[in-house]
Structure 1
Amino acid sequence: MSKLLEVSGLTKRFGGLVANNSLSLHCDGGEVLGIIGPNGAGKTTLLNCINGQLKPDAGQVLVAGQNIAGLLPHVACKLGVSRTFQIVQVVDAMTVLSNVMVGAFVRTPKVSLAQAEAEKAIEFVGIQASASAPLSSLTLAQKRKVEFARALAARPKVILLDELLAGLTSPEIKEMTTRIQQVRDQGIAVLWIEHVMEAIMPVADRILMLCFGEKLAEGKPAEIAHDRRCIEAYLGDDTNAES
């Protein structure tokens with residue numbers, strides 16, 4: 001496996017708040033790195049700094065050896081980083097196909113080639129029956145699939161997934177996690193933020209736990225699941241609690 005994504009010393013401040021404090025991580029091609037942590041841990045800020053939504057105050061973000069820290073999102077996307085968002089970012093007035101073609105246009109200016117790439121991504125996520133439908137007629141699960149397809153249509157080296165399973169039913173979660181595994185099997189580096197532990201733990205190759213903007217722990221899912229610090233970060237320390 002190759003280290004497609006390497007982040008070192010990444011720091012992002014908002015005034016006196018340090019959202020990410022000298023974070024370092026790597027994600028190999030063909031690997032799922034799960035990012036977990038309580039609300040406010042700095043998870044989405046990390047993704048925003050990687051893909052250019054935010055400019056980090058310090059640190060490097062290397063994609064296939066090239067530093068992309070501080071580059072605008074569309075430039076980062078051309079260099080191989082695509083993403084989905086915690087709150088779905090799609091255009092309701094456009095069709096499924098048109099939304100996904102936006103991602104494909106990163107790789108080609110030709111409409112016919114962009115359409116072919118978009119159709120392939122739409123089929124991969126399983127919404128080809130809705131390709132001509134406006135986004136306004138779709139369910140949340142379908143919209144998440146559209147956003148996933150759009151990210152894939154950009155043919156990324158690294159894909160960033162921000163709570164892709166939020167609001168989905170159990171069958172929808174099962175289907176989406178299968179798709180994530182298939183993306184990993186294509187040699188893409190997958191950086192995945194998720195709160196649905198029963199979904200991410202069986203799929204991720206490694207887990208990184210953030211808390212208050214810092215790396216609390218990193219390791220195999222089984223190691224993280226039994227790490228006392230991680231359990232306390234989510235549930236609180238009740239060792240001294242009374243009845």
Structure 2
Amino acid sequence: MTRYYSATAQDTTLTSAATNSSTSIVVAATTGYPTSYPFILALDYNTSAEELVAVTSASGLTLTVTRAYNGTTAQAHAVGAVVRHVITAQDLTDAQTHYGTTLTAGAHGVTGALATFLGTSTSANLAALVSDETGSGSLVFGTAPTITIGINAQTGTTYTPVLADAAKLVTLNNSGAITLTVPAGVFSAGQIINIQQTGAGQVTVQGDGTSTVTGTGTKLRAQYSAATIVCTGTNTFTLIGDIA
């Protein structure tokens with residue numbers, strides 16, 4: 001429970017007697033008292049009859065109270081009993097508990113995804129916390145992540161790349177000449193296809209009649225030569241690499 005305090009509250013007195021079951025008290029003044037609730041008062045301050053009460057609301061000089069706060073005993077208080085705004089053992093106990101609490105769900109006012117991450121600092125919990133990430137998968141710190149581009153091994157004398165080849169390496173291995181035809185309507189600007197001639201048969205790259213391929217050459221230069229086909233626009237491509 002949040003409690004409120006004032007550094008300027010002045011002692012006052014009861015102007016009406018309170019029984020041990022009264023749920024309200026009437027005081028002579030409320031000078032400097034907190035204006036938010038609850039706050040704590042001691043009735044019959046510093047006597048054997050002292051009782052702590054939590055003030056939950058006020059109407060003028062009449063205060064609504066919860067009796068017997070922090071383990072004290074509800075008892076009768078006479079007119080003129082001293083009333084003081086105080087901090088209590090509960091305040092200090094709550095502070096010490098707060099200091100010693102680890103950062104888990106609900107501690108130090110932390111809730112939700114942040115509390116989950118602080119309690120268990122996994123990549124998944126961090127992803128749940130961050131709202132503008134641009135990728136997915138586990139985070140890697142201190143070492144570079146392993147990048148796998150995928151390989152599509154082809155052994156025929158003709159091949160037409162498919163969308164799944166984007167960003168992959170297509171190897172072309174045949175003893176005879178190989179024709180790779182880049183299709184229209186499959187790839188988008190910025191996508192690439194990596195190719196390598198791994199056999200003796202020379203690889204020729206061409207369009208399909210609707211798609212066009214430009215570059216300083218149309219063939220891979222020799223066995224193990226590699227090149228990249230870059231989609232530069234709708235059905236337009238350029239071939240860059242070890243070409244002839």
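Work out FRET efficiency 1/(1 + (r/R0)^6) of positions 29 and 173 (r between Cβ atoms, R0 = 41 Å, to 0.05) for each of structures 1, 2, then name the structure with the largest result. Can you show the working numbers first?
Working: 1: 0.95; 2: 0.00.
Checked 1, 2; max of FRET efficiency 1/(1 + (r/R0)^6) of positions 29 and 173 (r between Cβ atoms, R0 = 41 Å, to 0.05) sits with 1.
For structures 1, 2, calculate relative contact order in percent (Cα under 8 Å, 6 or more apart) and state which one comes out highest.
Values: 1: 26; 2: 11.
The maximum falls on structure 1.
Using P(r) over Cα pairs in 10 Å bins from 0, in percent, for residues 61-188 alone as the calculated read-out, with 14, 45, 34, 7, 0 as its value, let me know the right label among 1, 2. Please list the in-between numbers first.
On the way: 1: 14, 45, 34, 7, 0; 2: 9, 18, 14, 14, 12, 9, 7, 6, 6, 4, 1, 0.
Comparing all candidates, it corresponds to 1.
If mean count of other Cβ atoms within 10 Å over residues 157-164 is calculated from each of 1, 2, which structure is the one that comes out at 24.2?
On the way: 1: 24.2; 2: 13.9.
Checking each candidate, the match is 1.
For which of 1, 2 does helix-only ellipticity at 222 nm (-39500 (n - 2.57) for each DSSP H run of 4 or more, over all residues; to 500), calculated from the coordinates, equal -10500?
Of the structures listed, the value fits 1.
On distance in nm of label points 7 Å out along Cα→Cβ at positions 13 and 213, which of the structures labelled 1, 2 is highest? List each step's numbers first, then the result.
Working: 1: 0.8; 2: 10.4.
Structure 2 gives the largest value of distance in nm of label points 7 Å out along Cα→Cβ at positions 13 and 213 among 1, 2.
Comparing structures 1, 2 by percent of Cα pairs over 28 Å apart, which one has the largest value? Can you show the working numbers first?
Details: 1: 31; 2: 62.
If we compare percent of Cα pairs over 28 Å apart over 1, 2, the biggest value is for 2.
Just so you know, all these numbers are worked out from the coordinates, no wet-lab data involved. No experiment lies behind these values; they were computed from the predicted model shown. Cβ atoms are built from the backbone, for glycine too; each structure is taken alone.
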